[in-house]
Structure P
């Protein structure tokens, strides 16, 4: 009698990080349930088109595209049309195959199949009974999986932490399934096959199937230095794009850099590949891995018991790659190098520092005991068989097996600075500065500086403005030249120049002497900026400048000329802050009274409040005779049209008069 086939549809792709776990689960499913018939649904010209056929699984294609970042009507229409076509094709395939379950590993490739299955179940009032299970690789749900989790019956997760972000009773811990084809191989045999001596030190680097620009460039740029040791070898999987159109070609990029390196005979010890199929062979031959921090890479490397240098992608998906990397680092199995940008020099593409990379690799290469400890730690991070756990839960979901025991994953420590966007970062820094949150640790400061650099590298002036404010709160002095540039540039967006001065007010005390003239000129420029908030923010920087550098007669004269001019500004905030700044630096009280007197009856009571505060400043500075002060103060109109709970102007008047009285007694 012919054995009845039990059908399943697997989907997920776009990158190898989505396809690999799906193939690992498919392999385990076939081993556990030989009668299972698996069909894979993907998108043309993506990783699945290359990887799935090699696994011997039938592959069908549907249309799908990522959700557009902007709100362009054309882009949204294109997205909606493509998704409609994808959903329609996926629905036809589902109706034809009638699978027991759909298993999805995320990415935009999964969307048509998962949502078509959910729509069919709803539209047929439960007659279409296909179950839906998804797997989330990272600590935080991806965009696709966040939406799909609501449609899914069960969600497998790589980290227990993720379960709390899911609907109740949907999540279960599985770990990250790795390819069974990547079995442990013999080190000697692997090196023999690759032509590498047994006593060599082998660095194996890769950044996913399509390559990582950051890893590719830092490794290629460091090749000459690393290969100075005649016992060092580099194996580099630079990646290649899928399809005819692409933004980056890793193999070609690395090839061009290496040509310029002039490696000579050492170049024979640089083994460059585009796409590596037999990963087990290269793992076995290696001593140290250089990788990204996608869940697939770190789990696979740890299961091989390999120490690693991890360069996580910055500024994506709530910093999940940085979280993954720090998790492995804390376990003692990796060293982490963070991507950065260099906004001071206009470098907006993220990179890893060549010097830091060479130093990190060299230290590890010269410390065999440390490498051995890292290797041992790596083996113990991810116990169990994730693919087996998923298959048992999948079969139970389809009423084909008993409910498996619940497994608890390794505890994941959340970093409080990860996942902060430009707005939440500023709020967080304000709380740490005020004492509402505990002070920052040195490694947190390093991460935050990287985040601020990334914000400065944005093409959005609003994001750059927030970066200025955050830099000011943190006391990030290294970016002072950049902030001065924004402050002085009259073509800067108004709120960017304003927030540059907000930051400089806090950073002026950290400004180096060689930046004095730049800061002075920036403030002068800000005092006549067309945006009123920039003008009064620049005025607020003057006392900070004077307190830090002191002030020459020439500088004082230029500042005072602009401040007197601004006391006639149409904006009352500009008038008020001009008064306060003048009181802090002026040495000519007669000229002050001449200009202050024009504001004694100002229509806005807050300007008159500033006049009273200015007198208080002058008295405390010892720059004003008390009798003269008392006489002048009595000329100021102290009625207020403000809707405040207290008579603020009268209060300030009484405070100044009391100060004068005390001064006279003393």
Structure Q
């Protein structure tokens, strides 16, 4: 059955509305309706077209999902050739270009140039007839390209029908198909998850997407489009200037670069080039330079062409961001948190204007995925301030003796065992605060308020102590004297005396604080407290095996393995002995943890108290109580300060005992004095 007049009108209206909303969303980034409403309109149009196939049109938004695969690309003849541009690589070459332009134009003043970033994508020619996209073709050799209409239709930012009116009957628009960086990363992440090889860079990803015979593949790729020029136009130029013509394209719904500007003379070109270069890495897409075009069309016509390039345009390229060099060796760096990171030591190569000798290799999984080996010829990429990285290997240049890389199983800094996570690619040194590479951060952690609470031992002072060789392990802290400390920068006699007193005071602590201070991997405050409560003394904990440790509340197999590994290291035990010999001590309750007066009791603190809640929490835990954040029937009592809210109400509903701060203080003092 043929569609009724009402159905034909409705389909036309739906196409118009959906195309409008595509423009608002993909070009202006300013949607007018929520996604659910857009989906409703699209589904309605799809139903109408399924019922009445004759309603399908060339500009239907339903075509963006991709049609049937092609067997081969058809050839397209460009009626107006797609020319290449001359390149400039320096201010001198830009000045020479500007001089040639002014001399040929016999211009007495500065020439106005249209300037915009040179996108690193794939050039495309879009042909619109009566405002409808009828053909999209690649540049090819400039005279003949390939028909990729089936794929370009799937790109959301390419209008299938121009907006508004006033466009010429025939309009060819030139521009660049590219893949935004965020989309590129997501595409490669999905490929890696499927065990497939990702694309080397966004340009390759865009080009590969457009050359798919199956448009359904292209439809799943995050492609975008900016237009920058013109091909054949039936009614002549759109405006008197290049920038004016681009503005008209934008008015018809075609996306144009938001960076397009008109600049005056070569100095204006240089300033624009520098400004875009400074912002290059903040853009959401790759660019490899800036294109400058004489803006007035009559001046372009007067200048004409030479060979296969216009005399009125030039591309000033940025220094290359990718170069080829040889990977001499792979070294392991140990970070302040113990993570082992492989680093490529390279034969020096100039990348983006900077001499690069090192590049990150991330982790062993990444090396294995890219099959990087010592002696390989590699492609190195550097973007702005980002650390250079090895993008890929050039396999045909691999030496015969090159062997796969294997991560060491002992730390190159301290010799401790290297441990990994089942769910992470990183591996770490198990040496903790006794590893030289981790020393500063480890000592800062050891001295922190919630650990050993050494007042006055700040980050800058720790740096001085470590860099001067005065402290190599936490045990060395307790051998410092006032004379040595007073000789450091920003440390006088009084400050030195205060720090020595603070060190002495810190020796009286709790087992939980001491365990937390040691920096055992995955052992935070709560886990340290659970271990201290369960074992009661250090020696029992040291003798525990993985199975025994998993009997501690909240301790799983991963944490248990980290604890056992820590106490297995000889140098860890050596420094532990030195710390205890220095006088670090804590009280061990008679009869063990179970004998503590609040053992087995669960307490919740809520509302505003007169002192930091952490103080009360620590006192409760020292008496064996478990302090949690939510009220349940297992809660023994709730401590409610001022402005207590939902937790107090829950306690009342469940019949849980409630204490005010005064009542808590009486309870604590009674047990603490026993």
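No lab work stands behind these numbers, since they all come straight from the coordinates. This one's a predicted model, so the numbers in the text were calculated from it and none came from an experiment. Cβ atoms are built from the backbone, for glycine too; each structure is taken alone.
Here helix-only ellipticity at 222 nm (-39500 (n - 2.57) for each DSSP H run of 4 or more, over all residues; to 500) has been calculated and equals -16000, so which of P, Q was it run on? Only one of P, Q returns -16000 for helix-only ellipticity at 222 nm (-39500 (n - 2.57) for each DSSP H run of 4 or more, over all residues; to 500), namely P. Largest in mean projected area of the Cα convex hull in nm² among the labelled structures P, Q is structure Q. Which structure, out of P, Q, was distance in nm of label points 7 Å out along Cα→Cβ at positions 44 and 108 calculated from, if the result is 6.3? Source structure: Q.
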